[in-house]
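Q: In structure tokens below, several structures.
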Structure P
Amino acid sequence: MGKTTKYILIGLGVVVVILVILIATKKPALTQVATEKVAVHEINETVSASGKIKPHIEVKISPEVSGEIVELPIKEGDVVTKGQLLCKIRPDILQSELDRAQAQYNTQKAQIGNAK
């Protein structure tokens, strides 16, 4: 090896040693900290989120008979009490079914009376 190659290798070795020393002694990044004097403050925080609100208890209401609703005295969200009218179903269809059932009952009663 020539003198020039020797000086180049020594120079590269010195550069590598200097780089290693610089990397080893590098200071970590400083953390920014904000401070304030102690005092009573009111904290106002607003959280916005999307989603669905579901009740703890959900009650499904269905009538014993089907028919057309003619009166609905309550609105969604109203507080109701036991026995309060929730809706009124058109009574003429139910009344005709009742009349038909009573007529069949009377017919059966008459047939029993004739059979005796």
Structure Q
Amino acid sequence: MADTITAQLNRILNDYSDEVKDVARKDAKEAAREAAKDLRSSSPKKTGEYASGWSSKQLDADTAVVYNRKAPGLTHLLEKGHLIRNKKGTYGRAPAHPHIAPVAERMEQEFINKVERDLS
């Protein structure tokens, strides 16, 4: 009797776990797409190439990533600022343009809200 109840509970928990994983995967993919869209509109636009380079992709079943395919090395420099150098040395500092962190924080909260809403 106890074995059948335990088996039934394990089956129910496994089914629920699979449902949670499926919902989280779907919502992560949507959140990554939304983040890329937001970054395209909020990124610095000197020439427009950097801003238009934002994209998202699904790395594996559990991971969605947002990245800049046109200028991947520029993201950190623009977000944090950097020294300006020439052949004679450094002569100043480029200002930071924080545009990734606000989108990441907002998307994190939206992802959590979406998962909670979809599971209820």
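Q: Work out the source of -14500 here, i.e. which of P, Q gives that when helix-only ellipticity at 222 nm (-39500 (n - 2.57) for each DSSP H run of 4 or more, over all residues; to 500) is computed.
A: P
Q: Could you tell me which structure in P, Q was used to calculate Rg and Dmax of the Cα atoms in Å as 21.3, 82?
A: Q
Q: Out of P, Q, which structure matches 46, 13, 10 when semi-axes √(5λ) of the Cα gyration tensor in Å, for residues 40-103 alone is calculated?
A: Working: P: 46, 13, 10; Q: 27, 13, 11.
It traces back to P.
Q: Right, another one. If we compute distance in nm of label points 7 Å out along Cα→Cβ at positions 24 and 48 for structures P, Q, which one ends up with the highest value?
A: Evaluating distance in nm of label points 7 Å out along Cα→Cβ at positions 24 and 48 on every structure, the highest lands on P.
Q: A value of 0.55 was computed for FRET efficiency 1/(1 + (r/R0)^6) of positions 72 and 88 (r between Cβ atoms, R0 = 30 Å, to 0.05); which of P, Q is the source structure?
A: Q
Q: Also: Tell me which of P, Q gives 4.5 when you compute distance in nm of label points 7 Å out along Cα→Cβ at positions 32 and 56.
A: It was calculated from structure P.
Q: Suppose you compute relative contact order in percent (Cα under 8 Å, 6 or more apart) for every structure in P, Q: which one lands on 15?
A: The read-out comes from structure P.
Values quoted throughout were computed directly from the atomic coordinates according to the rules given, and no laboratory measurement underlies them. Bear in mind that the values here come from a model prediction, so they are computed numbers and not experimental data. Cβ atoms are built from the backbone, for glycine too; each structure is taken alone.
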